[in-house]
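Please treat every number below as a calculation from the coordinates, not as lab data. Because the structure is a prediction, the values reported are computed rather than measured. Cβ atoms are built from the backbone, for glycine too; each structure is taken alone.
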Structure I
Amino acid sequence: MVLTNIILNKSESLHQLNNKLYDYIVTKIDFPDTKDKKTHTILVDIDEKSLKEFGQWPWPRVVMANLIQEISADHPGAIGLDIIFPEKDRTSPKNIASFYRDYFHLEKSIVSLPSALLDNDLIFAKVLKDTKSLVGINLTPYPLNYDECKIPPFSVIQTSSLTLPSYSYALCNTNILQKSAPYIGSINTNTEADGIIRRMPLLFKYKEQVIPSFSLSLLSIIDPGMTITANKFTILDRTIITNNDSSFFLHFYPDNWYRKISAVDLLKGRVDSSILQGKIVIVGSSAVGLHDHLIRTNGVKTIGSKIHMTMIDNLINDDIIIEPLKYQYINIVIATLLGLLLLYLLIKNQNILMVILILGSLVLYTFATYFMLLDGVYISSAFFYIPFLLSFIFISISFMIIDSYHKRLYGEELDRSHVALLDSMVHVAEVHDIETGAHIIRTKKYIKLLSEHIFQQKKHPYYRQLSKSSIEMMYRTAPLHDIGKVGIPDSILKKPERLSFLEYEVMKSHPDLGSHIIRNAMKSYEENEFFIMAINIAYTHHEKWDGTGYPQGLKKEEIPLEGRLMALADVYDALVNKRVYKKAFSYEETYTIIKEGRGVHFDPLLVDAFFEIKEKMREISEYYTDEHN
């Protein structure tokens with residue numbers, strides 16, 4: 001069980017189940033109301049309306065420069081561009097002239113424009129520098145067809161103990177823009193294996209450099225004194241503890257929480273300047289064509305800029321949820337110990353305590369998960385539930401195996417009791433009837449041979465009524481067919497002459513007596529197939545196919561199959577062997593009598609089966625003689 005838990009801890013499937021469980025739980029929890037909190041971010045959205053006004057993306061950098069100047073004029077707390085500009089602006093006048101020269105071999109001079117307006121990237125770079133705006137970079141594990149990024153170092157303290165998301169390549173802005181912007185941040189939005197974004201790290205690793213996330217870098221603008229010690233972040237006089245990879249679960253707010261204004265409205269002067277004052281402004285895009293769309297925990301689509309807005313407000317409002325790695329190991333240890341305790345209770349047969357332990361553990365852990373989440377900690381519940389439930393399944397299977405073993409032992413003991421009872425009863429019959437001993441052995445072998453022959457013939461009409469277990473039961477219960485004779489007086493049972501009418505009526509009572517004897521002998525046992533078959537053989541082996549038999553006058557298939565088989569075996573043995581009242585018939589005479597009894601005394605189908613194996617029946621009768629016995 002311990003080995004299973006170790007394997008589970010390394011299983012990606014378990015981590016995915018843990019995520020799915022988290023998704024389910026957070027949708028069921030009523031987190032504290034946000035009415036006493038406020039948003040500190042606002043999105044300047046390059047939306048569909050803006051694209052329609054200024055043309056499709058990318059816009060000329062002078063338009064972007066104008067947009068940043070308009071934002072800066074409203075005195076925001078910080079400005080961040082959730083957009084990357086990896087190529088030169090092809091709408092710059094000097095680049096247009098270069099294009100005509102290189103492509104059409106035309107020398108076109110632009111003499112009417114001042115030199116300051118010839119390069120849009122220079123204009124944009126100056127605005128970024130003057131407004132102290134932040135530009136984004138995108139980290140990736142895949143090689144890119146761009147020049148290697150030159151990123152200024154980010155001042156951090158003691159992050160060597162963190163296990164940060166690591167990347168070897170980065171997509172940056174053009175060199176002039178990258179150098180002009182005083183701040184950078186990774187715009188990466190880390191989705192998980194199922195395509196859902198749940199957690200976001202505050203720090204990344206690019207080669208050997210530590211890179212701040214876009215959100216953390218924006219917060220460092222408004223709080224230059226921010227400090228980082230391992231996974232402890234001190235931001236705006238708040239101490240934030242993150243996971244060991246500097247990540248935390250995003251706590252998404254209602255849709256009306258996220259404020260945004262259209263870029264075109266800002267550029268056209270249709271926005272109240274006080275809206276942006278003191279806010280952390282993110283310039284991003286919700287336009288469908290720019291493909292910046294992600295799936296949140298609740299299945300709702302969102303854009304990357306809203307992820308950054310959520311991170312910032314989570315950190316400022318202390319709304320983060322962390323998942324310390326230690327709880328995964330703690331949960332596995334607890335689940336293992338409880339599993340061992342369950343196993344101990346199973347061995348001690350303490351079923352009620354097992355149920356209490358299972359239900360109590362699940363209820364207590366559910367409450368612990370709920371209240372810890374309200375306190376901002378997810379305790380990796382799946383790492384308890386799954387191993388514990390697997391332990392429960394293991395215990396259940398073990399219980400079924402042990403219970404099955406005990407039932408088998410009980411069944412074997414009951415079977416031995418039946419056999420012992422039969423042997424005792426048959427022994428009584430043997431003592432009372434001197435001709436019964438070998439007759440009992442022969443008849444049980446006849447009935448087994450005949451029933452096995454029918455069972456092996458899959459086309460025989462009766463084969464479906466037989467099975468290996470039912471044949472074995474017939475073999476064991478056949479010796480009881482004449483048990484009722486113990487109630488017949490010796491004067492009748494051992495009389496060498498033909499019985500009188502009254503004596504014969506007394507002899508005919510032995511099936512009924514046999515049925516009563518078996519019922520009384522087994523009245524302490526619950527009725528079962530073995531019990532029923534023993535009674536049927538004793539009670540119905542003198543019934544006849546045409547309904548003229550006794551004691552009930554049953555006919556045809558009203559007579560149980562075991563009774564019909566016993567009737568044929570009993571008569572055959574009585575015919576080929578000597579009795580006190582008759583001599584033995586020859587086999588030819590016997591076969592003639594049985595053939596004449598087909599459809600009268602005996603089941604015709606059983607007679608047909610008998611003649612198919614009559615030589616094997618003869619072998620039994622000749623081997624198990626009274627002298628041999």
Structure II
Amino acid sequence: MNSKNTFVWFVLAAALFASIFLVDRYLRPPVVATGNVLPGLQPASVTSVQVIPAGAMEIRADRVNHSWLLAKPIAYPAQPAAIEALLTALQKLAPATLISGGELREQRTANADFGFDSPQIKLVIEAGEQRWQLLIGNKTAPGDEVFIRVVGVGGAFVTDAGWLKFVPHSAADWRSTALVAADADICDAIVLTNSTKIIELRRDATNHLWRMIRPLQARADTDRITEALQRLQTAGVAQFVTDDAKADLTAFGLQPADLSLWLNHGTNFISALHTGKTLTNDAAQVYARREGWNVVVTTAREPLALWHGTVKDFRDPHLLQLTAPVTEIEVRGKNSFTLRQQGTNSWSIVGEKFPADTENVQLFLKALAGLRVAEFVKDVVTAPDLPAYGLDSPRREITLRATAGDTNAVITQLAFAVQTNGVFVHRADEDFIYAITPEDQKILFGDSSLFDAGWQFRDRHIWNFSENDVTNITLRQSGRTRTLIHDGPNKWSLAAGSQGIINPFELEETAHRLGALAAFGWVGRNVTEPEKFGLNPDNLEITIELKGGEKLSVAFGTELESAHTALAAVTLDGERWAFVFPATLYQFVLSYLTIPANVR
């Protein structure tokens with residue numbers, strides 16, 4: 001064979017082989033992988049995450065007692081949400097393309113080309129005995145995908161690069177900015193030192209109310225403490241100042257601290273926080289330090305404001321907290337009476353034939369529960385101290401019981417003394433004397449108080465009839481009389497001898513509303529001096545006659561201009577009762593059931 005021809009055939013064969021290799025190696029369609037990059041990864045089972053960025057310090061976080069803690073490059077609480085976000089992204093990570101192990105071996109420069117020789121990031125994830133090590137290589141030319149290799153698994157993957165946003169670049173990305181542990185909300189014991197004061201607080205396991213243990217045994221302000229804890233959990237680190245374990249804490253006002261706060265659950269320590277000086281260039285920020293960590297930070301002063309205060313600021317500003325249903329209210333004083341619950345939603349006045357008004361009883365209990373302390377007058381009280389405040393012979397004693405008639409079922413007992421310098425109160429179960437606010441004094445002891453006597457709690461419904469049962473309405477006013485005849489639904493006429501103009505439809509509505517007359521509040525029982533209530537013969541009196549012959553009358557007295565109504569009186573059970581007429585109905589009366597001055 002001609003040597004020249006042999007050479008040509010050799011060149012053609014080599015070119016064909018190269019073409020086949022190139023097509024097979026570089027031009028064939030990529031293999032699309034199925035499944036996830038890390039099958040079996042369960043974020044809840046992961047105990048350690050290690051991130052080694054190229055040219056930067058290693059970042060490691062460990063799960064300890066259900067909490068994430070940074071172990072490298074510094075020991076400090078971590079951000080659980082940030083770590084969980086990375087683990088969730090890795091759990092869902094699916095490859096767009098699979099590069100087989102054979103392909104990697106065939107291409108000698110593959111590790112360098114894909115960035116596996118010097119990966120930009122290494123990830124090590126441990127979950128019990130399982131361990132995954134990932135090499136994060138180069139991004140693809142467009143930059144929206146990245147090469148990944150899992151050590152111990154043949155081949156490599158190309159995945160979407162979006163998950164890389166969850167990978168921390170420094171420890172600061174995973175460092176917790178919280179001032180207290182995440183489970184601080186379960187604390188039931190608090191010790192705080194506020195300047196030189198030490199205050200210890202405990203939460204009752206039964207009623208969940210807070211009590212003060214030190215410096216005295218007293219009810220604590222549950223609302224304030226609850227809000228203070230909520231605001232504490234939302235507070236965060238503004239800046240990490242130093243991680244130096246040998247830092248001079250005195251320079252930051254942290255030794256001694258301006259405020260130290262210790263949170264516990266039973267006897268178990270949860271978290272503690274110390275705050276110090278205000279920043280010289282920002283009065284809204286203070287230095288702070290979490291107990292157990294050699295880190296000084298800055299944080300906003302405002303979320304911690306409620307922890308600064310006197311002992312009195314942490315005491316309950318209410319005279320009582322109703323922690324159990326009240327079934328009996330006993331009031332002793334000038335007008336003694338007892339209210340007793342009947343069934344589930346009705347009350348009686350012991351010794352009276354008429355029922356009590358349930359709404360008024362609830363208003364009374366609400367008023368008692370709303371009584372606020374204006375001043376903590378005296379903390380240690382003995383019997384000889386009571387006369388000085390008039391509490392040896394109180395004006396009124398109020399006892400609330402959980403079981404009617406059971407003297408051992410007392411929820412609380414309050415004694416009130418009205419003095420020229422205020423109203424003083426003593427609880428039978430406490431050694432303190434309180435003064436209540438002027439507003440509360442008016443509610444209980446003011447001239448217009450609706451809680452002064454048992455009869456004031458009478459059911460406020462006066463009568464009940466339908467407008468269809470009305471035969472006529474007679475008006476008497478200033479010596480004149482006018483009778484309105486009810487001829488049928490929405491039909492009214494003037495009786496013989498009566499003059500004026502009437503509006504049948506409005507009269508029908510007024511009669512309808514009068515049928516459900518209820519006192520706004522009782523102001524007098526067995527009235528023998530009607531002039532005290534402005535009741536005189538010249539004032540308006542309305543008499544409604546029903547089809548059965550029954551006649552119901554209401555007389556009007558002094559107008560209450562500020563309330564847009566008037567006092568009125570009716571006869572019930574043979575007694576004359578004075579009451580505050582309902583304001584809306586009074587406007588109907590003025591418009592449609594009065595005799596105009598120019599009408600005889």
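Brief remarks on what is shown
- Which of I, II yields 46.9, 149 [Rg and Dmax of the Cα atoms in Å, calculated]: I
- Across the set I, II, relative contact order in percent (Cα under 8 Å, 6 or more apart) reaches its highest value in structure I.
- helix-only ellipticity at 222 nm (-39500 (n - 2.57) for each DSSP H run of 4 or more, over all residues; to 500) derived as -5000 - corresponding label from I, II: II
- If Kirkwood radius over Cα pairs in Å, for residues 355-586 alone is computed and equals 21.6, the structure in I, II: I
- In this comparison of I, II, the computed figure 3.6 for distance in nm of label points 7 Å out along Cα→Cβ at positions 51 and 75 is attributed to I.
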